[in-house]
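Following this line, the structures themselves.
Bear in mind that the values in this text are calculations on the coordinates, not laboratory data. Since this is a predicted model, take the numbers as computed values, not measurements.
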Structure P
Amino acid sequence: MLFAEQSSSKKLPLIRLLLPWELVLHLRRHAELIRQFTLRDVLQRYRGSYLGVFWSLLRPLCSLAVFFVVFGYIFQSRFGHDANESRVDYALALFCGLIVLDFIAECISRGPTLILSNPNYVTKVVFPLEILPVSAVGAALVHMVISSIPLCLAYFFVHGSLHLTALFLPVIFIPLVFLGLGVMWFFASLGVFIRDINSFVPVLITILMYVSAIFYPISKVPPAMLPAVIYNPLAVMVDNMRNAFMWGMPLNWSQYLCMSAVCIIIMVVGYAFFMRTKSAFADVI
């Protein structure tokens, strides 16, 4: 059955691969396998670790501590939404951006080695390789949700309640998952053919960190540099998450829908690229 599905996927015309509903239907056929691999990915990360799942909290918290000291205390940065904004508010707003960045950074960093680290699925077993990036994104999503827990607890402890607009967070995460899938499929395939891409990944993550409105609001970007930020879906997601969670602002639905459309396009293009190139993986590996 799997062999028939894999063989037919090679012959699918490109237009079929670029249809989002065809992508969804294809993945639904492997839903149980995706669930099992996602669970395995989550558990495998912490197997043999003393702190276990707490690493999902410690990693963003350590990054937050460093950036908070540098930008909050040394540079005296503020987001400027409220005249009474405290340093704690700046730290929490910064944490919102770091949670989103950490998710996409994991997708980018794991992508190039994802297929290479599972050669048995490529060379010895008939297996739907396209589910490996899906399970990896699912595991990254679990870690992002875990990282969001201390953010909510800290805001509740400082302010006594959460904004009702914090309920928009799952809605904001939806296009982020689409973006992560597209990035993961693209880099997973590209990493098979271009091994040097691993050297570029840290540079790319650093660039994304500074152009994704992590340390500053989009409103403070100079007009000459605004296109580099406003057309970055990651920056728009960070800004939307910060506005909804920190400042109690509703979503800008026109902006959100445009960003979601861009993320869906990235997802289907990444999927089509992966499906078109996966037949050559065995020859390269």
Structure Q
Amino acid sequence: MNLRDLEYLVAVAEHRHFGRAAEACHVSQPTLSTQIKKLERDLGIELFERNPRQVLLTAAGEAILEHARSALREADTIRHLARLANDPESGSLRIGLFPTLGPYLLPHVVPAIHQRFPHLELLLAEEKTEVVHDRLRSGELDVGLLARPVHDDQLHDEDLFEEDFVLAVPVDHPLAATDAPVTTDVLAGERLLLLEDGHCLREQALSVCRLAGADERSGFRATSLETLRQMVAAGVGITLLPELAVSPPAPTSDGVRLVRFAEPAPSRRIAMFWRRTNPYREFLPRLAEVIRERLENVVRVNR
């Protein structure tokens, strides 16, 4: 049994078809079938039920599958470590971040990261906070850029920056004529447009609403900040937007007026998280510093 055999096993389990599995592994179907049969002989069990319509895992195959996946992940970690020992700036770094951060942060920091570490490959995944956290713990991601708090003893954290929330109102709203920063008291009695469940920004905005005596506008929940922005422009209601989402090169709307809050303004803190055993752990603080340096004139960086 070798790692290639395990790759074939996982591929057949995922595709439930020998031909498609062979295609995914870049080998011929006879080669893959022969190796699977050899693996079954070596183990003394059948891993798959084969019939003309479909391929099914046997009970033994199901039990072995997750161990095979785990072995392949460990092998990938070994390859990672070997590459990093040679040159930590030339690996592939898998970074997860959430949708209300990614589109607004990445235009600022990706060019700076590429300039500082030209041989580093960034593989970016945009998922809701809970998914990023889970994938970080499972080893599918190397780094998570998340809003605090994240309580997890397995993860090391490094502060990056803090961004204020800005109040977005339609141009004909009474607050649109306000030039000076306002206190959160102006939200009392208001009903804000918010994101759907699962977005951390929703919980952050709800927290501000509760403290200020505001509430959520019922009957509407957006899937993105851009939807919220357009709903405000259409005069449907008001909302809170994070600083990076209203800073160039983020899009603007003629129908939206931005109102700043007086200090202490409501805000969110963004940090970088990684597993304490991550092979990049000596390199990642340097990456965090590049991000901070690039954002110094945009938001409040934390060191």
Structure R
Amino acid sequence: MSTEAIAVEKPKRNYNVLFGLTLLALLVLLWIVLSVATPSFASGNNIANLLRQGSMIAIMAVGQTFVIITGGIDLSVGAVVGFATVVVAMMINAGFPIWLAILATLLVGVAIGMFHGFGIVKMGLPPFIITLATLTSLRGIGLLMTNGNSINIKSDTFTAFSRSSFVGIPNLFWMVILVGVPAYIFLHHSRWGRYLFSVGSNAEASRLSGVNVQRTIYMAYTLSGLCAAFVGVLLAARIGIGNPTQAEGWELQAIASSVIGGTSLFGAVGSVHGPLLGAFILATINNGANLLNVNSFWQRIITGALIIIIVYFDGLRRRGK
């Protein structure tokens, strides 16, 4: 790990903790205000629906965070989700065991992520370009595979999971914990996580310090693709269909959640808990606005304003080092 990365590691960790507590306080405040403003917000059904709404974006945001920490971006995650719904639906309907269909779909996500790494590392393409190209291509490939139609999943066992709960908590939220805990350990308590921060801080200094920069970039995009494919499986289970046009715009929500969660678009700053909280803050805003009959356009304006404010203060923090 580079000397520069080691020097700033502790301040970054303190910043992440403080920012995470601020986000948690904001989320609690939003829940209190909305519970007072509309009694239906605090109902059991609405809270369960809110958790389901935020869970899939939260998982995508975690994968996106790995990429952004390295100083990159992954615009393809929404398309990967849609494509994954098609893959898992076709395999289940073809008679493959559910576990095999899920595993194959996750491997497709891994392959897409490795392709992005190859394009960036070996072909020298900017992350924005290679992932934008994949976004467009995957939508087209999925439409060709389905002939532009949706695929109804013929498995009640598969679809029942996403609609069920465990100890009163939706299964989809448990999937956030399933992803979040190992992601936290990986990013904050392993050398591979430190490598991500190091590359985002100074790729050349990291290389001179012995970090395999190319492998680290491969790893970041592979994890992003894996998370997106996993969300595709969960989405297919929730809606019961495979459709390549699903999850349009979700890549922007994932990026927004990551940024609102304190991940710096300049790289080298981020956490796992921040994007998770950011995703549920956005879900809460959208859910509350719907209950209050607020025009959906305002939801986008609020999200955009939050991003501008947080990126602005991140810039101030960087200049104040």
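Which structure, out of P, Q, R, was relative contact order in percent (Cα under 8 Å, 6 or more apart) derived from, given a value of 29?
P
For which of the structures P, Q, R does the calculation of Rg and Dmax of the Cα atoms in Å return 19.5, 59?
Structure R accounts for this read-out.
Assuming -26000 is helix-only ellipticity at 222 nm (-39500 (n - 2.57) for each DSSP H run of 4 or more, over all residues; to 500) as calculated from a single structure, say which of P, Q, R it is.
The value was obtained from structure R.
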